[in-house]
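Derivation of every value follows stated rules applied to the coordinates shown; laboratory data play no part. Keep in mind the model is a prediction, meaning the values are calculated, not measured. Cβ atoms are built from the backbone, for glycine too; each structure is taken alone.
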Structure I
Amino acid sequence: MDYRDAEMMARFDALAARITERAEGRAILYVANSGNWGDGLIRAGTLSFLRHYKIAFTEFDARKMLKGAIDQRAVCRKVADDRPFLIYGGGGALTPAYRKSEKVAALTQLYGGGIVLPSTCAIPLGDMNLHPQTDLWIRDHRISQVNAPGAAFCHDMAFFLVAPRVPALRAKGVMMRTDLERPENSQLPPGNFDLSVRGTHKSAVWPFFWRIGQYRRIVTNRLHIGIAAALLGREVDLYGGNYSKIADIYDASIRERFAKVRFHDS
């Protein structure tokens, strides 16, 4: 099902135009934010977005770039450009919990800025040491706007995906998170299955949709399980995590588009 309305597509249009403007014809490096299967949904949406707008790119692995397994000279040789333009994948990297913001900043310093795709910014922008020529795009109007005032908004890149048709054969799937963002002192319900940890940002997303789509109703505090279920047209009980990320994105992108999704504070 395709829920991309005119407002959402206008945001994606603006993001694509900004990438083209900033790149100025240079080779584009796309570096996905590494993580779990939810990050895989973001990556798949990003690849679909770049192809839709005919933005040529070469994808590189963030870990290899930062560890020196692929140095800057090798990157420049591969793309035949000594001043390539960096696009860093969106997501939840810019939070104190994961210390990824330092790695994102290091990449922007190495490549003279670039664009960070729609992200939750839970760290004040001035504390992150991003290169001054970095455009940070945010995916909510609350916590990220407080920490990065003036940053441009676009919806989470996973919303660029169109979900497959999947037969719903079971009543309810419970898929609560088991990691660092699990609410403090929360108890895991019986039969819980944390699907997101079963894959990575590199995993194919169709099995993710198929596993979620088996159920008529999904109960989760995983943002991208909730987004996938919403795209599939399922009933969703979406709960908050240990900070406001899910509530903020629910308000920015889900509340007005997906009537079957109900948000609950943890």
Structure II
Amino acid sequence: LKGKYLLNLDTEDDYELTIGCAGGIDVTCSGQYETKKANDVQFYQLMIKGLTGGHSGMEIQKGLANVNKLMNRLLVELSREIKIDISCINGGGLRNAIPRESVAIIATTSAMEDSLKNAVKKWEGIFKKEYAFTDKNLQVALLPHTKQESLLEDQFRENLLQALYACPNGIYRMNPRINELVQTSNNIAKVSVQDGNFSIGCLGRSSVDSEKMDLVNAIRAAFAGLKGTIELSGEYPGWEPKPDASIVTIMRNLY
């Protein structure tokens, strides 16, 4: 086919003209980690649930809570306030969905049980206040759990928590020309840490291909300390909006 203009008629609304679209790329960091034996500790299931969730492209601008970010933040704060260990983490699912639920199995000494319960209750209140308008049904639950054989080795645990804290999530850059249009974003969609293996899956989006790769490099930098493998897959190009293009003017006038 040869031509000067290309019209994309793939739209869901007869009353809109689509002049741009984000490209995307899957970024997965995976690898193995050392474990340590679990001795003289009590185990608990820590769950964050009830988040709103949504489409990581169409609803990324709403400021919805990402449960993988919240769980990581909670684990960091509990580690600072109380000596806890982590046995496993499982959060999120589909790459194009803002994750809503995460479960971590954690451990601490029986003497710290009351302190742990109080800290979890405190942080549930903080999260509920921060996300009162976007995630009204947010809940943080702590329940007793059966004994686990192993825990994350201390240095890997710290590296993991810092990596997830540093990884960009949500809006990376707004479009400077078109009001309220997200240009580049990332969704930390899935976190799986269990039985000596870890995998973190992200979906980056951008209508500007060069900026999409800048986002990829930012994710790489965040995960560098995990010494895992970074895999890029499922890449598709963006369609950068050009509001002043002649074809846009023609279509606007025709409409």
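Structural remarks
- Origin of the derived value 4.3 (mean projected area of the Cα convex hull in nm², for residues 164-203 alone; candidates I, II): I
- Cα Rg over 2.2 N^0.38 Å from the coordinates reads 1.18; which among I, II: II
- Label whose coordinates, when FRET efficiency 1/(1 + (r/R0)^6) of positions 36 and 244 (r between Cβ atoms, R0 = 25 Å, to 0.05) is calculated, return 0.80 (choices I, II): I
- Distance in nm of label points 7 Å out along Cα→Cβ at positions 4 and 44 - highest-scoring structure of I, II: II
- Each of structures I, II was scored by relative contact order in percent (Cα under 8 Å, 6 or more apart); the highest score is held by II.
- Origin of the value 20.2, where mean count of other Cβ atoms within 10 Å over residues 180-187 was derived from one of I, II: II
- When mean count of other Cβ atoms within 10 Å over residues 20-27 is computed for each of I, II, the one that comes out at 20.0 is II.
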